[in-house]
Each structure stands twice: as C-alpha cells, then as structure tokens.
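Got some structures for you, see below.
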Structure P
C-alpha cells in the first residue's frame with residue numbers, strides 16, 4: 001500500500017505551536033510517519049513571504065504557470081541581490097529580508113529530513129497573511145489516489 005502524508009503547515013503550526021505551545025520536532029515526526037504508517041512521501045504545503053514593500057517590479061515574482069513551488073534557490077538569490085543593490089531599504093525592510101532568510105533555513109532543514117516542499121507566496125489581506133495551500137494540497141492528494 002502506498003501511503004502519502006499531506007501536511008498543511010498553517011494548521012500544523014497554529015494547531016500545535018500557537019494553540020498548545022508545543023514545539024514540533026520535524027525529523028522525529030517524519031520518522032514516526034514512516035515507521036507507523038509506512039509513508040513513502042511526506043508533502044509539506046506552506047507559505048513563504050515574498051514582499052518587503054519596495055517597488056512592485058523589485059518584489060519577488062513567482063511564476064505560477066511554470067513552477068508548483070517557490071524555487072528556494074531563486075528566492076534567496078533575489079533577496080541577496082536586493083540587499084546588495086537596492087540602496088533605499090529601510091531598517092524594517094532589511095529586518096524583513098533577514099526574517100525571510102530564517103524562513104528559508106527552516107524550509108531547507110525540513111527538506112533535508114525528507115519532506116517534499118510545496119511553497120506558495122503569502123498574500124496579505126489587511127492584517128492577515130494567507131498562502132491558501134488547501135486547493136494545491138487537495139489536487140495533489142487526488143492525483144495520488
């Protein structure tokens with residue numbers, strides 16, 4: 001039997017970390033899912049921040065028609081380029097880019113544990129941030145039935 005595990009990062013994070021204050025050991029979680037459920041693939045659907053409030057043509061652009069997930073290598077290169085070439089960054093914008101770098105470190109770490117990443121740019125609505133990975137997760141699940 002083929003077992004695929006689909007993780008909605010938002011539900012996992014807000015369900016455990018925020019609600020209960022539990023910190024998730026993603027490596028142990030992966031090992032548990034493989035041993036207990038014989039998972040052959042663990043797919044992690046999450047959002048990644050892309051906007052720092054500079055000129056729209058300087059923000060990170062994700063081509064939805066070409067890639068299922070944000071390419072982390074291109075994402076990092078984009079923000080490294082912004083830090084070195086864009087002279088009008090505020091302290092807040094620099095801090096945001098550094099925060100984005102921390103996000104990437106987390107994603108690279110769980111990827112090294114064996115998770116397959118599906119990252120979407122986060123959209124902002126007033127004070128809320130949403131990546132809306134539910135549809136992507138559902139489509140991927142249906143494709144693997």
Structure Q
C-alpha cells in the first residue's frame with residue numbers, strides 16, 4: 001500500500017478482471033477509472049469504476065451512458081453503449097490507426113476541419129474509412 005496512491009486508470013485487458021483484482025488488493029483505498037477505449041465501459045462501471053478515460057470522439061455518448069447507469073437505468077445504459085460498439089471496436093486498431101479513426105469521427109461530427117493525428121501513426125486503409133462511413137450513417141452519429 002502507498003498512502004499517496006488513490007486513483008488508477010485500468011487499461012490492461014481484460015479490464016473487468018483487472019478491476020476485480022485491484023479492488024481485492026486495494027479495497028476502498030483506491031478509486032478506479034476505466035480505459036482501453038471504452039471497450040468494457042459497462043462492465044467497468046459494474047465493477048465500481050468512478051469514471052472512464054476513453055477516446056474523445058464519442059464523449060457525448062459516453063456521458064449519456066454514464067448518466068443512465070448512475071441513475072440506475074443500467075439496461076438503458078447498456079443498450080445505448082452497445083448501439084455504438086461497432087465504432088468503439090474501431091478504436092482497437094493497432095499501430096496508431098485508432099488516432100486516425102478518432103480524428104476522422106470528430107471531423108465528421110463537425111469538431112475538426114482536418115483529421116491528421118500526431119505521428120507516428122499508421123493510416124488505416126481505404127476499407128476502414130468505407131466501414132467508418134457506413135457505421136456513422138447506420139448508427140446515426142450526429143454532429144456535436
């Protein structure tokens with residue numbers, strides 16, 4: 001135990017297991033935030049997350065999901081978050097591709113005029129961008 005350690009961002013997959021392990025080891029002495037781009041956001045809240053630090057491109061959806069869960073509307077929160085899982089899944093692209101995807105989502109939501117991330121980040125292929133276009137339209141992702 002370290003008296004100065006009071007918060008942890010849990011990112012090592014699978015995060016739900018890590019939440020349980022950390023809670024078992026630290027008890028109430030540590031507050032945990034979820035990470036890993038929100039892939040296990042609902043499961044992390046069920047295990048006591050006090051917040052999440054996932055990608056910014058869906059921040060409004062994260063907030064709505066969080067608010068529903070905190071209002072004891074767990075089923076509605078899970079339904080909302082599951083609706084956007086196809087986009088969240090794109091955040092798992094390796095080699096920095098997720099940064100391109102996140103910036104592109106923000107561009108299409110009217111936040112940015114361009115979508116260039118910091119380098120080094122491997123740019124996704126055209127197929128990913130076609131999938132992103134289809135998902136944004138199908139899921140009804142609106143401007144922020």
Structure R
C-alpha cells in the first residue's frame with residue numbers, strides 16, 4: 001500500500017501525456033494506489049510500524065540479519081526487473097529487500113556465488129536502524145574473506 005499510494009501521490013502531478021512516457025508498471029502501480037482509502041493507508045502505516053518494532057527487537061539480540069538478495073536467479077543485464085510475466089510484480093520477486101526499505105534499515109548486497117546456470121547470486125546483509133557503518137563493514141569483511149570471484153567476461 002505504501003509504495004502504491006506514494007506512486008499515486010507523485011504521479012498525480014503529471015499529465016496523461018507525461019505518464020505515457022513513464023515506465024508502464026509504475027503508472028499501473030500509481031493507478032492502483034489511487035484506489036486505496038485513507039483507512040487502507042493508515043492500516044499499512046500501522047503494519048510498517050509493527051515491522052520496525054519487530055526488527056528493533058531482533059537487533060537487540062543479533063547484530064545483523066543475512067538473507068538472499070533475491071529468491072530468483074539473476075535476470076538479463078540492463079533490465080530493472082525480470083522479463084514480463086516471468087515472476088509477477090516486483091513485490092513477488094523482492095521479498096527479502098522491500099521489508100527493510102519499509103523499516104528503513106540499512107542493507108547491502110554482495111555477490112556470494114553462482115547458480116547452476118552460472119548466474120550470480122547475492123547475499124544481503126541487513127543491519128539495525130542507523131547501523132549503516134556496521135553493514136558496510138560487514139559487507140567489506142565478507143568480500144575480503146570469501147574466495148568467490150566473478151568469472152571473466
């Protein structure tokens with residue numbers, strides 16, 4: 001709801017002619033977001049706050065959270081998302097990343113290996129709110145200690 005309502009708010013200032021030049025999926029998301037009610041939005045704000053509280057509690061016990069960057073193999077370079085209809089909407093193929101945008105936590109993704117098809121896979125390192133330096137140090141430490149190297153192009 002947050003992303004969709006936010007897109008509706010931002011794109012509401014543009015004419016239909018200007019929207020025709022934009023990413024069609026963004027325009028679609030904005031159109032859907034325009035249909036949400038204030039109660040829908042306030043419920044999403046409450047859910048976002050609950051995620052933040054839960055993650056703050058998690059980080060009272062653990063310094064970092066490690067997840068895959070994506071649950072799908074890498075897609076073609078130059079694309080911002082998988083080919084159309086392959087993986088659904090972006091919320092379907094970003095379940096490990098967008099929650100931390102919602103909770104405003106710092107995160108970094110580092111390459112950690114290759115799939116059986118030779119495509120890169122990523123490790124996401126998530127830190128506590130305002131723990132940017134910790135996340136960057138952990139990412140750098142991982143890069144320095146891992147033997148993973150990208151294949152030559």
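What follows draws every value from the coordinates through simple rules; no lab data is involved. None of the values given here were measured: they were computed from a predicted structure. Cβ atoms are built from the backbone, for glycine too; each structure is taken alone.
Kirkwood radius over Cα pairs in Å was computed and gave 16.7; which structure, P, Q, R, did it come from?
Going through each structure in turn, the value belongs to P.
With relative contact order in percent (Cα under 8 Å, 6 or more apart) as the yardstick, tell me which of P, Q, R scores highest.
Biggest value here belongs to P.
Compute FRET efficiency 1/(1 + (r/R0)^6) of positions 66 and 130 (r between Cβ atoms, R0 = 25 Å, to 0.05) for each of P, Q, R and report the one that scores greatest.
R
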